[in-house]
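Following this line, the structures themselves.
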Structure 1
Amino acid sequence: MKRKIEELECPVDVGLKMIGGKYKALILWHLLSGTMRNGQIQKFVPHATPKMLTQQLRELESDGLVCRTVYPVVPPKVEYSLTALGESLKPVLIAIYDWGATYMQDNEIDICCSMER
């Protein structure tokens, strides 16, 4: 089920609605490196509760940014990867990272997160 993003009239609102969740940009950033399972993503986003991580992943999937693949094995195996639309966010995410890193450097704030450039 696709989320109701079509109602928005401003391109900035659309972009922020799609990547503006609490952990969405971080999830997208780590999926840039390739397909991951839920547990791997959880390691990169340790502050997210499993419920919140699932919610964010479902919204990203609903918006067409992430593809969820379920394999018919026991125990269940689920993998997440970026769609072509999700991949198209790479330059945006890099620009946000670079801007934030410059801001932190200018204000003498240490970068201590799981995101690396």
Structure 2
Amino acid sequence: MSHREFDAMVIGSGMGGLAFASIMAKLRRWRVLVLERHFKIGGFTHTFTRPGGWSWDVGLHYVGEMGEGMRGRRLFDFITDGGVKWGPMPDVYDVFVYPTLQVRACKGEANL
């Protein structure tokens, strides 16, 4: 029987890759190697800034199901050992501005 340095390799450090690596390390005690070509881990969770005050995020905008006891929250709490603190979204969480129209995105099912 040969010795393996890692039980799994994950290519890409986006949320899916990091979640898989964390879960397998916790549940199976696997040694997981995560490979990423960018200088920073996180995939589409990055925010970029440019001179002149311009900034934008490249993917993840909002995360749902983070209320106490909800499935998404339980998964995040397991992966992070409860290290992520979640806050409620503001009543108006986004505003879309067009030349002749402005749309406010408001939280709550009734507002959709």
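Readers should treat all values here as calculations from the given coordinates under stated rules, not as data from a laboratory. It should be emphasised that the depicted structure is a prediction, and the values quoted were computed from it without experimental measurement. Cβ atoms are built from the backbone, for glycine too; each structure is taken alone.
Which structure, out of 1, 2, was semi-axes √(5λ) of the Cα gyration tensor in Å calculated from, if the result is 35, 21, 10?
2
3.4 is what came out when distance in nm of label points 7 Å out along Cα→Cβ at positions 58 and 82 was calculated for one structure; which of 1, 2 is it?
2
For structures 1, 2, which has the highest computed value of mean count of other Cβ atoms within 10 Å over residues 10-17?
2
State the single structure among 1, 2 that was used to calculate distance in nm of label points 7 Å out along Cα→Cβ at positions 18 and 50, giving 3.1. Show your work: numbers first, answer last.
Details: 1: 3.1; 2: 2.5.
Checking each candidate, the match is 1.
Given a value of 15 for relative contact order in percent (Cα under 8 Å, 6 or more apart), point me to the structure among 1, 2 it was derived from.
Checking each candidate, the match is 2.
Of the structures labelled 1, 2, one was used to calculate distance in nm of label points 7 Å out along Cα→Cβ at positions 26 and 90, giving 2.3. Name it.
Details: 1: 2.3; 2: 3.2.
Value 2.3 for distance in nm of label points 7 Å out along Cα→Cβ at positions 26 and 90 corresponds to 1 out of 1, 2.
From 1, 2, which structure was helix-only ellipticity at 222 nm (-39500 (n - 2.57) for each DSSP H run of 4 or more, over all residues; to 500) = -14500 calculated on?
Value -14500 for helix-only ellipticity at 222 nm (-39500 (n - 2.57) for each DSSP H run of 4 or more, over all residues; to 500) corresponds to 1 out of 1, 2.
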